[in-house]
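Take a look at the structures listed below.
All of the numbers you see were taken from the coordinates with simple rules; none came from a lab. Being a predicted model, the structure only gives us computed values, none of them experimental. Cβ atoms are built from the backbone, for glycine too; each structure is taken alone.
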Structure 1
Amino acid sequence: MILRSGIDIIEISRLDEVNPEIRKRFIARVYTQTEIAQARNGTDALTGLFAAKEAVSKALGTGIGFVHWQDIEIHHLNCGQPVVRLHGNARMVADQLGLESWSVSISHDRDKVVAMAVAIGG
């Protein structure tokens, strides 16, 4: 059995402190259309998704680079549970590592958001 994990923490205010034009370009580069629609431009939601993407990239062992931001998509089910969808290079790396199942958790505090990703494979 293969078990991989990743974790990330970020200050929520960092996204609010970015120049509005830079924020707009950042959001378009980092998030998928589904993520943007679900977050509704909410800073808490966007930073949670960002932390989750970072955690997944760490579990993959790649970080962001070869695996692009939009290769990792965090989708929320109707009940609010986040789920991981991999595309492009992220899907390729996961397949090469034999990672078949993912779990991600996102938690917010007053000032910070933390996300943890766990992947298992056979």
Structure 2
Amino acid sequence: MKRYMLSVYQPDGPIPAPDVLGKIMEDLEVLNREMKAAGTWVFAGGLHPPSTSTVVRVQAGELLITDGPFTEAKEHIGGFTIIRAPDLDAALEWGSKLARATTLPIEVRPLQDEAGD
């Protein structure tokens, strides 16, 4: 089976109110249990805000380390789930379920396998 990354695109700004966020977290937990029961779930993680990031790059042969996100954006990756799915259609179905649970856009992208797929 191929592996896919389901990236959660989160808008910049304050987190939702506790009653809204609580429902989202409950729905997400139900979906995670469903993925695990189906043998689809590999692992998942939430990310701290972009302001906590550090960017490392080489510029003119010198190492440059800067605080904060690489680009200015109105949204950022707030978390991700790695799944196994037989094909893109199946991965898109899981992505659709994740979009419903989180109420946020989800990018579904295949991971390259060890053979360089």
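Laid out as a table, the results:
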| read-out | value |
| --- | --- |
| For -10000 (helix-only ellipticity at 222 nm (-39500 (n - 2.57) for each DSSP H run of 4 or more, over all residues; to 500), calculated) the corresponding structure among 1, 2 | 2 |
| Origin of the derived value 1.9 (distance in nm of label points 7 Å out along Cα→Cβ at positions 26 and 42; candidates 1, 2) | 1 |
| Identity of the structure behind 0.35 (criterion: FRET efficiency 1/(1 + (r/R0)^6) of positions 58 and 90 (r between Cβ atoms, R0 = 35 Å, to 0.05), calculated), options 1, 2 | 2 |
| For 48 (relative contact order in percent (Cα under 8 Å, 6 or more apart), calculated) the corresponding structure among 1, 2 | 2 |
| Top of 1, 2 by mean count of other Cβ atoms within 10 Å over residues 50-57, largest first | 1 |
| If semi-axes √(5λ) of the Cα gyration tensor in Å is computed and equals 24, 15, 13, the structure in 1, 2 | 1 |
| Read-out distance in nm of label points 7 Å out along Cα→Cβ at positions 2 and 106, computed value 1.6, structure in 1, 2 | 2 |
